[in-house]
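Just so it is clear, none of the values below were taken in a lab; they were calculated from the coordinates. Here the structure is a predicted model, which means the values were calculated and not measured. Cβ atoms are built from the backbone, for glycine too; each structure is taken alone.
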Structure I
Amino acid sequence: MTTELPEYYFRVRDNGAFVFRVDTENRQRRIEMDQIAVVNIRNGEIKPHGGRDLTKQDRQEIKTWMANRIALLSERDIDDIHRAVDYLNLTTHWAQSKAGDDQLEEITDDLLLAMHDLRSVLVRKKADRLMKR
C-alpha cells in the first residue's frame, strides 16, 4: 500500500460518481473527504456540490476519470458478451448431453424466444452495417 493518497476519490454509483477531494493536511492528520461534485457519465454532466466552484484542475481530473470509466465499462460490456457466447455453448452442450425431458420442457420456449429475438436484432444490425458500406 502506498503512503500517498490520491487527491480525488470517486465513489462510483449508477451512471457516474460522487467526487471527493481528499485532504490529509490537517492538524489531526486524519483523512478528510470533501464532496465537490456529482458526475453523470451518461450525459457528461458535472454538477458542483454545495454551491462550490470547481477549479480547472478539478474539472480536468473529473473529465479524465469519466473517460477512463467509460472505457472500463465498455470493456466490461464486451467481456460480458464473450461470456454469454461461452454460456450459450455450455447450454447447448447441456441440452444435448445432460438435460432431462422435464428440464428441457421448462426452458425450451423461453430460450427459443430469447434466441429468436437476439437473432433478429443481430441480422438487422448486420444488414444495416452492410448497407452503409
Structure II
Amino acid sequence: MENIKKVGKKFYENLGKLFYAVAMADTRIHRQEIDKLRAFIRKYWLEVDELEDEYGTDAAFQIESVFDWLVDNERDGDECFEEFREFYKDNASIFSPFIKVLIMDTANAISNSFAGKNKAELVLLGKLEILLK
C-alpha cells in the first residue's frame, strides 16, 4: 500500500471512472448501482489505507466524488474505462492482489445490483478481469 500513497488521489479518481464505466455499461445509471457503490466504499474501500485528501477526508471518497461528477456530466462509459486502463498500465505495481479482488468484487456488485448482469456488463467485466490478470 505504500506505493498507493505516492499516487494518492489519482488512484481513487480512476477507480471512480472504472466503477462509472461498469454502471454505465448498459447506457443508464440506476439508483441501485449508486447505492451499491456507496455501500462498498463505506464497507470496504475506507479500510484499504489511511490516505486522506487535502481536506482531511478519507481519499477513498474520491471514488464517489468522481463517480457523481461523471453522472452529472453524462460522460461516456467506454472513455472512462479506457482512462482507467491507461492508469492501470502506468501504475500496475500499486494494484496488489487484494486490491484487484476488491475491484472485481465491487464491479460485480454494481453490475448485479439492478436486474442482474446484462450482456454489456458481462463484456466489460470480462475486459476488466483480463486487464487485472
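Things to note:
- Distance in nm of label points 7 Å out along Cα→Cβ at positions 22 and 110 - highest-scoring structure of I, II: I
- Entry that produces 11 once relative contact order in percent (Cα under 8 Å, 6 or more apart) is calculated, selected from I, II: I
- FRET efficiency 1/(1 + (r/R0)^6) of positions 54 and 86 (r between Cβ atoms, R0 = 41 Å, to 0.05) from the coordinates reads 0.40; which among I, II: I
- Among I, II, which structure scores highest (criterion: mean projected area of the Cα convex hull in nm²): I
- Computing distance in nm of label points 7 Å out along Cα→Cβ at positions 46 and 70 across structures I, II gives 2.2 for structure II.
- Structure (I, II) behind the derived value 0.00 of FRET efficiency 1/(1 + (r/R0)^6) of positions 38 and 102 (r between Cβ atoms, R0 = 25 Å, to 0.05): I
- Structure with the greatest value (metric distance in nm of label points 7 Å out along Cα→Cβ at positions 14 and 94, set I, II): I
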